[in-house]
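Structures follow.
Bear in mind these aren't lab numbers, they're just calculated from the coordinates by the rules spelled out. From a predicted model like this one, the values you see are computed outputs, not experimental measurements. Cβ atoms are built from the backbone, for glycine too; each structure is taken alone.
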Structure P
Amino acid sequence: MPGLASAPAWPGAIQAAAAAREWRVLVVDGDEDVHAAAQAGLQGLVLFGAAVTLLQARTEAQARAVLRQERDLAVLLLGVDAPPHTDFGLVEFLREGLALRHTRVVLRTEQPDPALEQLLRHDIADCRSKAELAPARLQATVAAALRAYEQLCNTEASRRSLERIVQSGTALLEQTNLHAFAGAVVTQLAAVLDVPEEGLVCLRDAGAAASGTGQVLAAAGRFAGLAGQALEGLPASRAVQLLRRALVQGGNVYGEQGGVALYLGRRDGQDMAVYVQAPRLRSTADRQLLDVFCTNLRTLRHNRGLLERLHRSAYFDTLVGLPNRAHFIEKVDACARRGVRNHILALLDIDDFSAANDVMGHRFGDRLLAAVARRLAEAVPPGVLLARVGPDTFGALGTTDQVVPQRLLECVRQPVLVDGVPHKVMLTCGHVLLPPVAQAGADLVKDATIALKRAKRDHRGQDLRYAEQMGAEARDRALLLSELRAAIDDARLYLVYQPQRELRTQALVGLEALLRWRTEDGRLIPPDRFIPVAEHSGLIVPLGQWVLATACATMREMLDLGCAPRHMAVNVSVAQLRDPGFFETVRGALAANGLQGHHLELEITESVAVLPTQLLESTLSALRAEGITIAIDDFGTGYSSLSYLERLPLDRIKIDRGFVRQLREAQGARIAETVTQLGRKLGLQVLAEGIEDAATWQALVDMGCHEGQGFYIAAPMERSALLDWLRCPALA
């Protein structure tokens, strides 16, 4: 931070308190549009109570010159355009040359994203395209990076400060003489603060409490000549004033203009206090650190070496009452390097915690975390290490008999109580078995994290064990994401439309818009491959906006030609519903094409049940108030429940094609019949997907299903083929 160049390099959190707090963000890019977006989005921005200071460089040489002057750089936004991204010289200079290991690095690239190994090796936080760095999106990206940077700095500060305090305790243990002990107190306190040895230690009889008088036991620096003198006989100064206050009040005193007087407690009827000249301490964390140091000195003075409270302070998460990430990783590393057998490392993440935290507030989030921690602690036997390792992630380490992932997931099947109110919570787990040969604990945590992310993507609410091929698959997903971004830029994604008929009358009732991707060489990428990647990366929101606008434009064209069905159905993901601007996006697409609400149907999957109830109900109700109908797609394959169906404002249930296919088998109609009867009793239209022959059509008619779609009716068609089909819409 500015102003620290000539000041002592204080450790960790104390350094942050020595100057006005700010976030320093460096943008290195040859693209002026990126710099313009950065200035528009970041200049003057205040995040988490501190201003963002924007630094800019156009070339690597300029960036190196800036970096040489920086020691508190929070975020580096780096443009990398040359494939295959092998030139990470600036990042290596940042990490190795300057030892800025906490700075979060975000790559801006229009080329395929780097391989996972490169991202991990260089500790790259994120990769974004130019289109994703519009001011609003840039602010969100930088905010996430700053939060990660702050957590890393706080952890490092606690560790470094603890090391210095422990070192000071070791040195003080060697002092058996009271005067030597007092002199060592000044030395060690100055070392903890990383300031010159300039201070006083005073001893006062307990009977002199009212007057604050005492004797100088040890002195150093400009106070060196005062040793042995009476405190009341010293010339008036800020140091003397603070010492007297500490002795009278029996507590620590921090000077407004700098300096600190620590009260070291009472022994043998005498109080002790120490004064050290230091810059003003603004941070509560810094004062808490000195409180810990002071507590250590009191303990040392009384029983010579009890450091348990200090260790707990640095390795314990007080919010949830569990060990923290630093403690967990150390224990995993110690366990893994021994090459133990039959041990498991499990990571458990609270699904959709961020959304609940945003909607319900941070107080709710904190209490939810504490409630889940209690459930997990009750689910594991003694001897298991349970810790909070991330904002909403817990870690468990123990034998395979002690740590059973499925048992941990089950511990929150019953709603947890927050302020006496039950809340539904779901956990997802990724785990790894510790190998019998020695291995670095950090690598095992990374493996479990990969498994957790895979489970969050494909197996929410379940457990997934890490396998070697996951690393290769992670690289494949990264490559697919890069290709998807290029396909979007090159307009290689397009829509097809599948007709929907009323089964009894064969009347055309609707069209479903389906997204397709054809590569440059003519290959079709299945939607079940690229849609999850789009959802996981955040691309689904802008991509969904394009799908909605294109489908509405096609509906407008059919209306003008006089051959339009009643509605156009468009699929909507959980990420889109979570987007605060989704409702206005839908209204805008309708208005831009002169459509009414009844011209549009939005298809949601049962996975939307993971969204906060208030958010989901209010969003769907607002859409229906516009005349838009809501359908549940692939019913019965997700989070089905009768209360869920009754609670949400719905119009239609779609029977999944898998259940329709079972109609060809003996006893295969039971699920389809059940869904049909359920829909009718709830007053909902029922539509069957995957009708591929006349027998299936007739079976659905006989059981009372209202509508259907499938290849027997018509295959999905591109726009031009659809218009031809609509002019002669008889069944093939």
Structure Q
Amino acid sequence: MGESKMPHSYLDAVPHESETLEKREPTDSPHPISRSIDGLCSLAGIISAAGLLIMTGIICFEVISRYFFNSPTSWSIEIATYIFVAIAFLGLSVAQRSGSHVQVEILVSRLDGPRRTQVELSACWISLFFVGVAAWQMAKFNYREYVNGTRDWGLLATPQWIPELAVSLGLILFAVSILGEIFRLRPPRSMFEQWIVPLISLVLVAGLLLIGNERIELFESGLTLGLVSIFVALFACAWAWSGLRIASVFALSYLALGLLYYALGDTSKLSVGLLLVGSLLLLLLAGVRVGLAMGVVGLLGLLLLFSSPNLAMLADRSWTSINTFTLTAIPMFVLMGHFLIRSGVTSDLFDTMTCWFGRMPGGLANASVGASAVFAAVSGSSLATAATLGQVAAPEMMRRGYSARLTYGVVAAGATLGILIPPSIAMIIYGNVVGVSITQLFLAGMVPGAILIGLFITTVLVWSVFVPGAAPKEESRRLGEKVASLGKLLPFLILITAVLGSLYAGIATPTEAGGVGALIAMLLCLQRKKLTVKLVYETALETVQVTAFIMLIVVGAAIFSWVFDFLQLPREMVEYVQGSNLAPWVVMLAIGGVYLALGTIIESISMMLMTLAVTYPIVISLGFDPIWFGVVLVLLIEIGLVTPPVGIILFILRGLSDSVPLKEIVLGVVPFVLIMLSFIVFLYFFPEVVLWLPEKMND
């Protein structure tokens, strides 16, 4: 989340032979189709960026009005939530165009150019079917809400079709942007091939409009005319733009999975659960974006695992999973982090840490740990911390003579603090999903975070002293110079005091605290004479992209977990665990192993949302505290991000380094992984380390 684009997947982080996918030679100027799609995405980006800034202004106005003038508004929460919904869905096309949606590329990245292109195209067409069906169902839902005159329960009694319209339009634009990606991957040659897809799309839309809300079933099979029309139309479009082979892969993928779901739908719940998980992993490995893969599995479940297909749930989950004020904290903290990076204060932070820690063994490495901790406190993202420190701290450490193992090991380990130390995006989502106080989760992460920082610093000290050549001797700084350097920390102190102080004092909600932090961070850019209209727009657009890819995962997970819940699979798992009479530590060990394994291939938030529907009921049934589990879960998924051989943060750092082999980065991070695993064991036996501060604040 720095000024350069943060790697969102293995492809961005790891150089490979297929940097340039096989594409047919483009014409001298962009094709009208490509130009039109880009224009629509740009318009969506402008609207979303403007909406984000307006939402930030509304949130800050509410805090000032309530706290300083004792005059709270009656509309701010409702309006801010609706704007957030619009940002989340209109931003989907923006994130698609910029390549921000999270993808598991552990297998895809190993393919050569032509084969990778074919896999990417197949993944796009598979995804497009889900997005098309979701957009169709949302448009129907939107129309019903308009006809029925449904209004919100809030004080404004807003007609629900108005904010829901942004969801419908966002999904339609998302489908269009996927078509744009397909066009860029392999532009069709002839004029007929180029224009047949837009023509088929228009005919399909007209046909769906004629069908309206009628449910026209075919052959008493549960399949409706609208669903089959979308499938046939996409098969024809795939044939026209990507060839018969890709079209066949698209069709056979759905037909094969459909037959499996239909055949196993009446078997044991364990078999159905394994089918859902297995098909999800298969789609992920095939290159389908994480949020879309969960959506595809959910779509097949809604269609084939129930006595009566329930596709309307696609619209319900898309709307209700995002229409919550709690999630609006995410873009606020992301925006704050982007403004801080662009202001340049993160470099000042690193300089101050170097000044104070420089003399001690491994001083610059310990400065990186401290900088990671403070940066985590304002960004809430491990990938952002890794990308930023990998560009700022790692080159400086290498230049001064630190070994590659210590350099990249400490940067990778420091990045794991990103979602443990508050404010944490992962904790916000966890709290929203399971219904736990986010403020309590933030408090719970502070003591473990501080202890982990101390353990990292101790590890660096021991490494620097006992491993020859790991760290050079740093020159000492005078006390006056150290004291003077503290002035550079003043912006962070103001920001942290405003954000965390307002949060824990009960003055502001997490969203409001994030909004105040974003405003202060923007004022820092102004104070440093870096604030321009272009900077504000680019920062807002980057925030929209990050927010959109997270919210796509939230929507996909909501659909996926609803199928799980409705089939009562979590309850079945809980009853199985209770009936097995396994010791709690055995169950937690198994759960920890699953998270560590998944963390090597799946981004942290995706993994959390994919698994909570099953793991959370099991953990609670064993008597563990939900706040304690939230902290332990965050630690587990963070360890997965740096666990060899394929932790995502390892590949981000490999992509940012010029000549450091991946082996050296892996060997450097192993000691820190062992420290974090040992720390989780410690928290199992001493849960009060996590729960002490939340309980103390409640007294």
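Set P, Q, criterion mean count of other Cβ atoms within 10 Å over residues 572-579: the highest-scoring structure is P. Hey, helix-only ellipticity at 222 nm (-39500 (n - 2.57) for each DSSP H run of 4 or more, over all residues; to 500) derived from one of P, Q reads -25500; which structure? Corresponding structure: Q. Source structure of the calculated read-out (volume of the Cα convex hull per residue in Å³, 199) within P, Q: P. Name the one structure among P, Q that relative contact order in percent (Cα under 8 Å, 6 or more apart) of 20 was derived from. For relative contact order in percent (Cα under 8 Å, 6 or more apart), the value 20 is produced by structure Q.
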